[in-house]
Every structure is written in structure tokens, then in C-alpha cells.
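Read the figures in this text as sums done on the coordinates, not as results from a lab. Predicted model only: the values in this text are computed from it and were never measured. Cβ atoms are built from the backbone, for glycine too; each structure is taken alone.
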Structure I
Amino acid sequence: MTKLTIEGKTYSCQPNETVLEALLRGQVAISHACKKGTCHSCMVRSLNAAPPEAAQAGLKSTLKTHHHFLACLCHPEQDMVIKLPDQSEFYTDGTVVVNDMLNRNTLLLIIAFKDAFEFNAGQFVNLQRADGLTRCYSIANTPQESNTLEFHIRRLSGGRFSEWLHDGIKAGDTIAVSEPRGHCFYLPERRGQGLLLVGTGTGLAPLAGILTDALAHGHSGPIYLFHGSREVEDLYRIDELRQLVAQHQNFHYMPCLSGPHVPEGFTAGRANEVALATFADLKGWRIFLCGHPAMVNQMKTMVFLKGASSADIYADAFLSTPA
């Protein structure tokens, strides 16, 4: 018999039981449906040890790395400390050290921490104001750089949180930051694999972190970044990305403009359409899609039809919260 611990409370798991069966017997409110590993609704996370390999069948590599597993497939081999997906998040106070503008409507916000903040480039966190107002934003830097988190935050008209960040916050202010979430990040495996990164607007934020992480790990396969907006004034980090192109032969950067005015050095068209026209076959490629939900959802389908494996498609759709 093994022990399962959730928020300090312990449940027994019999030798013939799965984690899901044991928790349901213990009247734990855990989400579940198919009970055979298909729907993934019972996915939980082990906090103390790697779960059995069989319990991670069908999960993305990034989820496996963080010890996520399917409770319905898990026959525990040792005592486990488990976190349910709907448990309250843990918040850490950080200090604002940079709040500068990247372009006419995008804020560069950098938050520093006293203690180590563990994350993967491309994940996201919730930022929380003192009155409890909360919004999620993607991390734009890598953990190798410093004990800080970098965010690119677009001002949304009527957006209570984004307008507060743009107009009200200043260096030295404290803000609460949740633990990182999401599985849209780079893993240093299959380093010869092609990487396709497509983003719109501040979708560049997680892609910038993923790109930096891949280059830092010596990724040798081709890396293509397509970043799009309507007007050139809404793009940013153009010079820095072009400098990376000069430094890395395997990196290719295409700034795309969908508006009527396309200066020299930029590509006409929507970033996702330009990317799809560039590649006839994406079999074996790893795909990262970030930005407008319609673009992300369309691209997930299109890159799959061009041969990309669903396990190699990572997406982060940016959803606006109504004012």
C-alpha cells in the first residue's frame, strides 16, 4: 500500500488501485471522465518524485518534465505528494525594476525577486494587484539571465489591469506573482529538429524566451521566427532579432506586416500565412504558436495538415479579459 498526500491530507492506495480510484474512494473532488487515459481530464502533478512512465502515456514532453501524469493510469510505485490542477496558486512578491516602452503601446515590465524563481522560458504567470485583480502574462526571458521575470504588456483600451500597469505602476513597487504554468516552452532534446515560431503582437514575448533558450542550449536545427502586426510601429525588438540572425546561421527572422504600407526589409502578409507559404512539409518540426486565438487555432490545424505531429505543436493563445 502506498500513501497519497494532497494539501497535507493523506489517502491510502491499494496495490490494485490507480491513483484516481484511490482518490475517488477517499471522496477527493478530482476531475475525471473516461478513466482510460484518453480525455486527460484527470491530469495531476507529482511534487516529490517522477511518476511511473506508464502514467504519462500521451502527454507532451514538457508536461512529463514537470511530473504531470494521468491519475487513471497511475499505479504508484512509491508514496506521492500530489497537486490537483484546481488548487489555489502560491503567490510570491516581486519588485518592479523596469517599466519602459517597447513601442507605442507595449510596456516592458521586469520584476525582480529576492529568492530563486524557477520557470521555463515561454511559461506564463498570474500577476495580482493589491485589490485582488489578476491577469495572466507570458514570460519573455530565460531563467539563465537573472532572478527576474520579463513581460511585454500591450495596452488594451478599457483594460483595467493593462492600463494600471502602463499608467500606475512604477519602479520600486511590489506586485504579487503566481507560480509559473503552461507547457509552451523549449526542451533541449532533438537539437537538430526544425523549430517554427509564429506570433502576433505581444505573442513575441514567450517566443523570444523560447528562442533565447534554444540558442543558449546550442540548438543546431533551423529556427524560423515569423512575427506579425498590421503596422511597423506595432512590432518591436526588430534590431535585436536581426542581430541574432547575423550571429546564428540557423536562425531566420521574418517581420511581417498585414497593413498597406510595407517598408523595405519587411514581409507583406499575415505572419501565419507567410509561414505556411514558406513550408510545404513540416513533418518532424517542433511548432510554437503564440498570439491571437483565431490565428493560433487556425495554425494548429494547418501545421498538423502539413505533417507536424500533434505532440510537437505548442500553443499559447492570448485571451483578452472584458473590462
Structure II
Amino acid sequence: MKRPVAYVAGTGRGIPERVMTNHDFAALGLDTNHEWIFERTGIVQRHIASDAETTCWMAAKAARQAMSRAGVGPGEIDAIVLSTATPDRLLPSTAVDLQAELGATRAAAFDVSAACSGWIYGMTVAEGLMQSGVVETALVVGAEKMSAIVDWRDRSTCVLFGDGAGAAVLKRARPNSSRGILSTFMRSDGTLAELLWRPSGGATIPFSERVLQDRSSFVRMAGRETFKHAVRSMSEACDRALDGAKLRAEDIDILIPHQANVRIIEATAKYASVPMDKVYVNVDRYGNTSSASIPIALDEAMESGRVTEGTTALCVAFGAGFTWGSMVIRF
């Protein structure tokens, strides 16, 4: 097992105020109901951001909480890595808006785009910056306003997603410490991109009247195929992270998976040989918050006492791209 380079010094979450239940979809005229949504996804409700609750706003709320718990001031942050599929604008990055909002004047800041796997990608990047010696303290955030990019006329996608942000402060691990990131794993397969994507709205097919009319700038998903690849890829990622940490499934105290769908979570846990009583699940209350889902769940788990000093956690995610990744962290 490698000696950890970085450890999680504090976590936080930024959640919009408004709660939208499955029953609220009836008011939109969609042919769906609570039973249909819950049976297929395990989702009961999700949080939906207002116009004022931007991606940066949610990120800042999560970041300030994480920094407070880590005992870190804005001037101590060397790098901000922000994962988002829903930037507040296309140029510049939302990370620099967050840097300005926090007053983190010394920090280099940039976005990472890896969809639901983005926070794990961001944590891996931040750990690498620490390994290189250029960073001592990093802020890693997953922040998503998915309600802005789903088609509210499409019941197959709009019922799945919610808004929110989660953050973690990483600090350099002490010599000979066993506390910190024990292993990481990342993969992608761009040949499957069109199974979960936004066809228009970028530089190739910019926004236009036609794009607005055909609604091709919103998220589109081939649900059955995505489900299949998600289970397969997250299962592989669990194996690879455990191998990298020289651990077995029984050594894991808690599995914190991406909160996309309770069926995917159950299938992944079964493959990884982790009993469901060791799996943290909050998809029922948040829906799929993309790259924010793992850090939100981690923050809740720490707040509730599910993660304490000495806990070994396995985090695993899968997202559009396709991307997938995993990480073993000892707290």
C-alpha cells in the first residue's frame, strides 16, 4: 500500500432550499407518478435551485463549510478544482468565479468536466498536484445545477436529476501516516458518448432557433444501455481501487457510490461483495446530482457519524463520457 499524499481535512455541502417531490411532476403535465418513479429509481424527492442559487453559489456554500471544518482560510488554498457539467457560463470557468467569491487570492482555479465521475477525477488531479510539490492545500468541489439542462417535457430524464454541491479540503498527509487517499482509478470510453449526452449547444452546433425548438441542447439518455454500462464499469472500478489499496471488500467500512439509481447502487454493492448495510444511500432525498452526489453523501456520512476517524471508505462513480472512477480513502 502506498503512503498517502493527501488526506480529507474537511467536507461540506451546499443544497438549494426548494424540494420537489415525485408528486409535483403531475403539475407539469407529465405522464408519470410517484410509484412509477420510485419503483425504477428509488427517488422520492430532489432539490431544485432557484435563479439566484447558481452553480457558483452552491459551490461556495459547500466550500465555506468544508474550509471551516478543516480550519483553513481562503488565503491558504493553493488550488481549486471544480467539477461541473453545468457551468454558470462557458467562459471563463466556474472555478475562477468560486475563487473570487471565496477570496482565495493565492489559488489556481480550474474546472474539470467528467460528468458524474468528476469529483473523483478532481480529487485525483488535486492529489497529483500535491505529489508534484506545487500544492499543499486544495479545495475540490462537485457542483451541479442539473435542472438547467434537463428537458422538463421528458419524463425519462427530468425525474432523475437534482441540484447541489459537495466539497472537500485536501491537505498534505503527514509522513508515515496511514490516513488519506490510499488508491485511485479512472477510465473513460468516448465511443459510448451518445448514450448520455447533450447533442447541441457547443461550438460544433451552437445555440440557434432550431436548437431551441428541437430541444437538442438538453440531456438525452439511452436508459437501458446506460444502466448496463454503469453497473459493469462501477464494478470494475471497485475491484481496481481495492487492488490498488491492497485491500479486500471486507476491509471496507462504507461504500459511497454515485447516487444515480438505487438499482445501480444495489447491483454494484452486490458485485463488490459489500452488504447494503455498509452502503450509504441518499438518492431517495437528492436524486442524481451528478458529480456532487459523492461529496454530498460523504459530508452527510461524516455528519451522521457513519464516517469517523479510522473509517475506510470506497467511493465509486460512473457518468457521461462514458467516464468512471473510484477511490479508497482512510479517514
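Please compute distance in nm of label points 7 Å out along Cα→Cβ at positions 33 and 137 for structures I, II and give me the label with the greatest value. Don't skip to the answer; put the middle values down first.
Working: I: 3.3; II: 5.4.
Of structures I, II, the maximum of distance in nm of label points 7 Å out along Cα→Cβ at positions 33 and 137 occurs in II.
Compute relative contact order in percent (Cα under 8 Å, 6 or more apart) for each of I, II and report the one that scores greatest.
On the way: I: 13; II: 25.
For this comparison of relative contact order in percent (Cα under 8 Å, 6 or more apart), the top structure is II.
For structures I, II, calculate distance in nm of label points 7 Å out along Cα→Cβ at positions 65 and 185 and state which one comes out highest.
Working: I: 0.7; II: 3.0.
Biggest value here belongs to II.
Figure out for me which of the structures I, II the number 1.00 belongs to, where FRET efficiency 1/(1 + (r/R0)^6) of positions 9 and 25 (r between Cβ atoms, R0 = 41 Å, to 0.05) was derived from the coordinates.
Values: I: 1.00; II: 0.55.
Answer for the origin of the read-out: I.
Could you figure out which one of I, II the value -5500 for helix-only ellipticity at 222 nm (-39500 (n - 2.57) for each DSSP H run of 4 or more, over all residues; to 500) was computed from? Let's see the in-between values first.
Details: I: -5500; II: -10000.
Computing helix-only ellipticity at 222 nm (-39500 (n - 2.57) for each DSSP H run of 4 or more, over all residues; to 500) on every structure in I, II gives -5500 only for I.
Taking volume of the Cα convex hull per residue in Å³ as the quantity of interest, name the structure among I, II where it is greatest. It would help to have the intermediate numbers written out before the result.
Numbers: I: 151; II: 127.
Result for volume of the Cα convex hull per residue in Å³ over I, II: largest is I.
Give the label, chosen from I, II, of the structure having the highest value of Rg/Rh (Cα atoms, Kirkwood Rh), for residues 97-216 alone.
Working: I: 0.97; II: 1.05.
Comparing I, II, the top value of Rg/Rh (Cα atoms, Kirkwood Rh), for residues 97-216 alone belongs to II.
Which of I, II yields 4.8 for distance in nm of label points 7 Å out along Cα→Cβ at positions 81 and 249, as computed? Walk me through the numbers before you get to the answer.
Values: I: 4.8; II: 2.9.
Structure I accounts for this read-out.
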